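A short reminder: the numbers here are calculations on the coordinates, not readings from a lab. Being a predicted model, the structure only gives us computed values, none of them experimental. Cβ atoms are built from the backbone, for glycine too; each structure is taken alone.
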Structure P
Amino acid sequence: MGGLTVTVREICTDWIGPQGSGMTSVMFFDATTSVATQRTGLQAFWTAWKANLSNQYSYTIRTTGRDLDTTTGGLFASWSEATVKTGTGTVAVQPVADHTQVLVQWHTNAIVGGRFLRGRTFVPGLTVGTVINGNINSASIGTMNGYGTSLIASGAAFGVWHRPTAGAGGFFDPAVTCTVWPELAVLRRRRK
């Protein structure tokens, strides 16, 4: 499937925390799989995360979005799926600061530009009780890795899209494994 996908589907999840809205998780899927299947897989992923997140954070998976040409990044089509999919963290404990988040790294088998193609998802709302001496405790890391493994195995066709850059075309490949970084990460900029 890697590299042969003509269109990639962008599905965004919007977050609201104590400081308000403005946080978005952008994830990509092979557009040949139904959006209903993909949003269901993504909802299961975020539902699992709720057990690690402060009840001051909630999310909503968008009901509309874009399908993009994998190679050029141009708009190919739009999608909509009306089923509301939301959730709220379940832990009544103070969250870590908004700018520090859990970093999930997605691994593929593809090599682009001489490097393995990898993706990242930043997850806000982690509770301070999950952090020991500035790092996420090892038991939680193992559990969180399981959330990603379940998304990969869900049939949602989740993967990593390398955007077209410097005259080279874009490339999509399915995620095959994931790892949660043990330290909290800072998201310094976000593409829109």
Structure Q
Amino acid sequence: MFLRRSKHTRDPLAVAMSGVRLGERVLQVGVDDARLVGLIASKTGLSGSAACVVADARQASKAKGGADQAGVLMEITVVPAGTLPHPDGGFDVAVIHSVSGLLASLDAAARRMLLGESARVLRAGGRIIVIEPGTRTGLRSMLRPVPSSQAAYDAAGGAVADLRAAGFSPVRELGDREGFRFAEGLKPGGSAQ
């Protein structure tokens, strides 16, 4: 009996940590794992909406593949880094996929612009989640060292520091597990629901 597999599948850690719920309007920025983008979008259900902003056609294709695999409709837009072509207050949650170093690869001005745009498109009290590389353990830490740009970004405070600088409050690190670090911030002016 204890060797039997559960019939219930669990969401990957990053999906659970995003906290996206049924009926929410979610914006995702960037694509690290297409499957993850699709699974987060699927959490909104039929009563919510999902959008994804990417920098090029290759990422758009990955995001579309993830949405197709999850069986969800998702608006995918290709725009230059840092701009978000969406109305003010149009989303409840923004998820920035930065495991491959999206934020670390941007200069300080471009990061401020992207996070400022993210704040603009969130409703008052909306949440932003940044998924970035966390502590590496096991073989992964030996075979794939942390890129120097990510190490420098982490030393400067990483996503937590940038979210605070962008005016999100409160800001906290949700966790550092399974090679991922999760930072969350709230847009002032409302209460989280």
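Data overview
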item	result
Structures P, Q, by mean count of other Cβ atoms within 10 Å over residues 102-109: label with the highest value	P
Which of P, Q yields -0.74 [log10 I(q)/I(0) by the Debye sum over Cα atoms at q = 0.14 Å⁻¹, for residues 30-133 alone, calculated]	P
Per relative contact order in percent (Cα under 8 Å, 6 or more apart), the highest-valued of structures P, Q	P
Given -5500 for helix-only ellipticity at 222 nm (-39500 (n - 2.57) for each DSSP H run of 4 or more, over all residues; to 500), calculated: source structure among P, Q	P
Comparison of P, Q by distance in nm of label points 7 Å out along Cα→Cβ at positions 14 and 110 - largest value held by	P
